[in-house]
Structures are given as structure tokens and as C-alpha cells.
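Please find the structures below.
Each value in this text was obtained by applying a stated rule to the coordinates, not by laboratory testing. What you see is a predicted model; the values in this text were computed from it and never measured. Cβ atoms are built from the backbone, for glycine too; each structure is taken alone.
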Structure 1
Amino acid sequence: MNILISGSLAYDRIMDFPGRFEDHILPEKIHILNVCFTVNGLVEKFGGTAGNIAYNLSLLRETPTVVAAAGRDFARYERWLTEHGLPLTGIRRVSEEFTASAYITTDLSDNQITGFNPGAMKHPALFPLEGLDPAGTIAIVSPGNLDDMVTYSRMFRELGIRFICDPGQSIPALTGDRLVEMFTGAELLITNDYELEMIRKATEMDMPEILECCPMVVTTLGEEGSTIHWREEEMEIPPVPPAKVADPTGAGDAYRSGMLKGIVTGKDWVTAAQMGATCASFAVEEVGTQEHDFRWEQFVERYERFFGESPEA
């Protein structure tokens with residue numbers, strides 16, 4: 001099945017400050033804040049919602065199409081995607097911009113200061129949907145270019161292409177009306193619990209009203225697992241224990257990848273969510289959103305060990 005991933009491609013540039021921000025910020029002078037933090041170094045990681053989901057799907061033996069825009073410094077990321085067998089046909093190159101990038105500085109208390117340059121993400125991907133077989137295509141609309149998020153949701157709905165609505169970090173930038181338009185007609189709406197509350201506040205809708213617009217809501221709860229809500233039922237999906245916990249960042253995108261793998265291979269919703277939980281367990285074992293690695297056989301073994309059956313059944 002053809003999988004389209006609309007979202008962002010970004011470089012995460014991570015810095016470590018060997019002190020505490022609070023020791024260098026004077027509350028009574030906050031109105032004239034002027035500080036400089038000397039860091040220990042900088043580490044560059046590949047990121048962005050579309051890139052993260054695609055990477056995990058490549059580990060799950062899928063070759064999704066990333067639908068996003070990238071800038072003139074994309075060559076390193078391009079090589080990484082190619083090494084993992086991921087096509088580049090859906091990626092628009094914007095030569096006058098840099099690829100989106102997050103500059104994240106973390107202090108000894110795990111406080112973070114982040115600067116984000118959207119760069120090429122300011123531009124729509126302009127990926128054509130003509131000629132796609134709706135019956136053989138599924139898409140996910142993840143945080144990225146705001147116009148893309150609304151436009152592709154609308155186009156997928158009009159073309160009869162199944163899609164998952166995943167507004168995530170873009171929720172504060174979207175009005176309630178645009179959010180409702182995005183998830184209306186979606187196969188499911190997926191968020192974490194905090195994001196779901198933001199949607200409820202922005203749309204002034206409760207869960208039953210949201211479920212009138214899309215038949216299912218999946219809510220991830222971090223180390224507590226996830227919940228599937230239907231109109232008449234809800235089910236809790238337990239988390240899969242990782243071998244170690246290094247960094248929870250990226251677990252949500254990995255969960256989406258595992259769930260997509262379940263959907264495209266014809267699994268029921270509960271099994272698909274369990275596959276999402278299994279994929280997320282690998283992501284938290286390394287620092288960074290695309291630093292973990294596993295073989296399909298390892299994925300199957302971990303799933304079987306925890307859920308007592310094979311995802312291949």
C-alpha cells in the first residue's frame with residue numbers, strides 16, 4: 001500500500017549547557033534580558049515529524065513517501081533517507097531557504113531553551129495527488145507547513161483517501177475551525193493527552209462531539225501507554241517495556257509508524273495500536289528521534305514476548 005507522510009523535515013541541533021539557566025537569569029531584569037550561554041558542544045540529529053515517521057516505517061519494511069519541503073542544506077539528510085530506502089519524490093527543494101532546524105539548549109536541571117527556524121517549512125510541499133489509487137493509499141497529516149496540513153486533509157477527504165489527522169505541535173497555530181476541518185472525515189485523530197485538551201479547548205468540543213466528526217481518537221499517554229476511544233467504547237493499550245530509557249523524544253512518532261504498519265497490513269485497531277506501542281519502545285532507548293535501530297525479527301520478538309501472539313498472524 002502507498003503511504004504518504006505529510007509533515008516536517010528538520011535538523012535538531014542539540015547543545016548541552018554545563019550550568020543552570022536560573023543562575024544567569026535575573027527575574028528583576030527580565031524586561032532587559034541579555035544572556036549568553038557557553039555550551040559544551042553541539043550534536044546534530046535528523047528530525048521532523050515526517051522524517052521520524054518515515055524512518056521508523058523503513059525499519060518496519062515499508063517505503064513511505066515523505067511529503068515536505070527541505071532547504072539548500074538538505075544533502076546530509078537526503079543521504080540518510082536514501083540509505084534507508086526511502087524515496088525522495090515527495091520532497092520539494094527550496095534553494096533560498098535552509099531546512100527547518102531546532103536549536104535546543106539543555107541545562108543541568110533539564111530545562112530547555114529552544115529556537116526554531118521553520119526555513120523551508122514555510123513553503124508548501126506542492127506534492128500532486130492526481131493519479132493516486134484511493135483504495136491503495138493511506139496518509140498521515142502531521143505537524144509541518146500549516147497550509148499543507150489543512151489543504152492535504154481536505155484533498156484526502158475529497159479524493160476518498162484514508163488519512164490520519166495528527167496536528168501535534170501545530171495545534172496552537174490552528175484555529176478551532178481549522179482543527180475541526182482537519183479531523184472531520186479522518187480515519188482517526190491521534191494526539192497525546194495534553195494536545196487533546198488543547199483541541200477540546202480550541203474547538204469547544206467534548207469527546208462525543210469529536211467522535212461525531214471522526215470515528216476514532218487515539219491518545220498517547222507516555223509511560224502509561226495509550227487509549228483508543230470509539231463512539232461506544234474505549235480501550236487502554238499498555239506500554240511495551242523498553243530495554244532501557246534514554247530519551248522519550250520521538251516515541252510518539254514511532255508509535256504512529258507502528259500503528260500505520262498495522263493498518264497497511266490489515267490488522268485490527270487494537271493490534272495496530274499494540275504495534276505502535278512496540279515501535280515506541282525502541283525509540284526511547286536512544287537519544288534522538290532517529291538514533292534507534294532494529295530488525296523486523298526483533299520487533300516481532302518483542303511484540304510476541306509482551307502481547308503473547310505474533311503481529312504477523
Structure 2
Amino acid sequence: MKRLKRVLLWTPVILTAVIAVVVGGFFFWSDHRPQPTNLQQTLFEGITYIRDVRQQPRPLVIHVVKIDLGAPGLSFLVSPGEPVDGHEVRARYTSEFLDGYDLQIAINGDFFYPWWHHSIFDYYPRLHDPTDINGLAASRGMVYSPTADNRPTLYLSRDNTVRFDASDDDIYNAISGLPMIVENGQVTNKIMPGEYYDGLHPRTAVALDRFGRTLILLVIDGRQPNYSEGVQLEELALIGIEYGADSMINLDGGGSSTLVMEDLSGRPHILNSPIDARIPGRERPVGNQLGVYAQRLTSQSQ
């Protein structure tokens with residue numbers, strides 16, 4: 001009996017110690033992960049992925065997807081609207097969006113609201129909670145979120161003409177962001193002082209080259225010490241210009257930044273390292289996404 005009492009007495013202590021070791025080990029790992037290696041790879045017909053790993057001006061892992069708008073079998077999809085409880089969409093993982101619509105590439109899209117994160121237990125939206133998009137959004141000709149505050153918008157037509165301006169009767173797929181950070185190959189004056197602009201954060205952006213023939217998706221990991229610490233908005237613009245951006249808008253970043261591809265088994269594979277709730281690898285449910293349909297390479301089809 002005395003032995004049983006001793007076991008019962010020490011069990012909480014042992015469990016607490018084990019939990020402390022596991023939690024401490026996780027945080028040590030998260031702050032000491034080795035960076036991946038540089039990589040350039042053709043993922044699908046007309047789609048090239050670049051992983052650019054840097055140590056200066058701080059540890060950074062940059063993900064670039066270049067899409068040839070003339071590639072065979074190419075098309076786009078913005079997340080469709082899904083009205084629920086007076087809201088425009090349900091929040092979904094970007095990987096869920098890719099898987100649900102059989103896409104080959106997807107990134108997170110526009111800012112959305114309501115959104116808050118007070119703790120790992122107190123946050124909104126959770127998966128499939130209703131929310132609203134902050135700018136113009138349209139999917140396959142259906143506009144489900146109206147223009148807001150003259151936010152810059154990327155328009156993608158049925159024939160894969162992509163541009164940052166369009167008339168109201170010429171909307172097929174559309175997704176917005178804030179602000180426009182590159183115009184005519186130069187950093188704009190729309191990047192204003194403020195913590196969101198000046199702070200080091202994960203970032204997502206979408207850009208067009210000078211000739212309108214290449215769409216560029218850019219995701220930069222952040223908030224992960226010694227792995228990838230994030231960039232300021234002006235740095236994001238300069239990196240975009242390095243990769244050929246002539247015009248470029250900033251999309252939702254922070255814990256929302258996610259880049260996903262379909263792997264050879266047809267399942268979603270997250271290419272970057274999302275960090276929702278300060279947890280590396282944790283994906284956040286977001287308001288909408290931009291997806292890409294593409295043909296598999298001949299070698300992949302065999």
C-alpha cells in the first residue's frame with residue numbers, strides 16, 4: 001500500500017518533468033533548425049520552383065514559383081465564395097483548397113476578417129469558420145467580395161491573361177492585397193512607416209514580369225530564429241524585383257503565408273514552413289487562396 005501511495009505521489013511530478021522536457025525540446029528544435037539547401041526544380045509544365053536560402057542580412061528561406069502563362073494546360077482558380085451566416089467564405093487551409101479542387105499549386109490570398117489570436121486556445125477563425133475578404137474577390141466569374149478601399153487586385157482571365165487592372169465586366173478570377181509594392185520595376189511609395197511594413201514577418205506576394213508572360217508567386221518564411229526570420233515590406237519588393245517582378249502586390253502574410261504543391265501521389269505537400277501561433281509547420285485557416293492547374297511533366301506521367 002505504501003509503495004502504491006509513493007507511485008501515486010510521484011506520478012504527477014514525473015509527468016510534469018516529461019512534459020517540460022518535450023516542450024523544451026520542441027522550442028530548442030524550433031530555434032535551432034538547420035536551413036534547407038538551395039533548390040531549383042521544374043514542378044509541372046511551365047512551372048519552376050526556386051528555394052533561395054540566405055544568411056544575409058539575416059537567415060532567410062525564400063520560395064519563388066515562376067509560371068509561364070503560355071504553358072499548355074494552364075489555368076487558375078481563386079477560392080469560390082461560400083456564403084454562411086452573413087459572411088462570404090469559410091476559412092480553409094491552403095492545402096485543403098489544393099486537395100479539394102485537384103490543383104497543382106496554391107498560395108494563401110487576401111487579408112480577411114474577423115481575425116484574432118490571443119492564445120493557442122483563443123483564436124479566430126478556426127477551420128471552416130465563416131469570415132470575410134478585405135478586397136475584391138471573384139471565382140470563375142462570380143464576384144463574392146466587393147472592392148474595398150481601392151485595394152490593388154490581380155485579375156486572371158479565362159485565357160490566362162493576367163493583369164492588375166480590369167473593367168467591372170471583365171472579371172473572371174480576381175484576388176486582392178495591400179499595398180502595391182512594385183510598379184514599373186521599382187519599389188513604390190505606397191510602403192508606409194509602421195510595424196506591419198517595417199517589421200520582420202513571413203510574407204506572401206504575387207507579381208507579373210515586364211511583358212506579362214510570367215506570373216511570380218513569392219513566399220518568404222519568417223518568425224523562425226536561425227531558420228528564416230522574415231523581411232520588411234520593402235525587402236519583399238526588392239526580392240521580387242530580383243526575380244523579375246515589374247508589378248507586384250503584397251498578399252496576407254504572417255501566419256497565413258503558405259505555399260502548397262501537389263506531390264507525385266496527388267496529395268498536398270507544403271513547400272514552405274508556415275508558422276501559425278508561433279508553431280513552425282502549423283498551417284492557418286485563411287479566407288481565400290489562388291490556385292493553379294498545370295500539366296504534369298512527361299516523366300511524371302509515366
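A few notes on this one:
- With respect to percent of Cα pairs over 20 Å apart, for residues 50-105 alone, the largest value across structures 1, 2 is given by 2.
- At a computed 42, 39, 23 (Cα extents along the principal axes in Å, for residues 42-145 alone), which of 1, 2: 2
- Structure (1, 2) behind the derived value 1.7 of distance in nm of label points 7 Å out along Cα→Cβ at positions 154 and 186: 1
- Structure (1, 2) behind the derived value 16.1 of mean count of other Cβ atoms within 10 Å over residues 90-97: 1
- Given 25 for relative contact order in percent (Cα under 8 Å, 6 or more apart), calculated: source structure among 1, 2: 2
- Origin of the value -10000, where helix-only ellipticity at 222 nm (-39500 (n - 2.57) for each DSSP H run of 4 or more, over all residues; to 500) was derived from one of 1, 2: 1
- Among candidates 1, 2, the computation of Cα Rg over 2.2 N^0.38 Å that gave 1.00 used structure 1.
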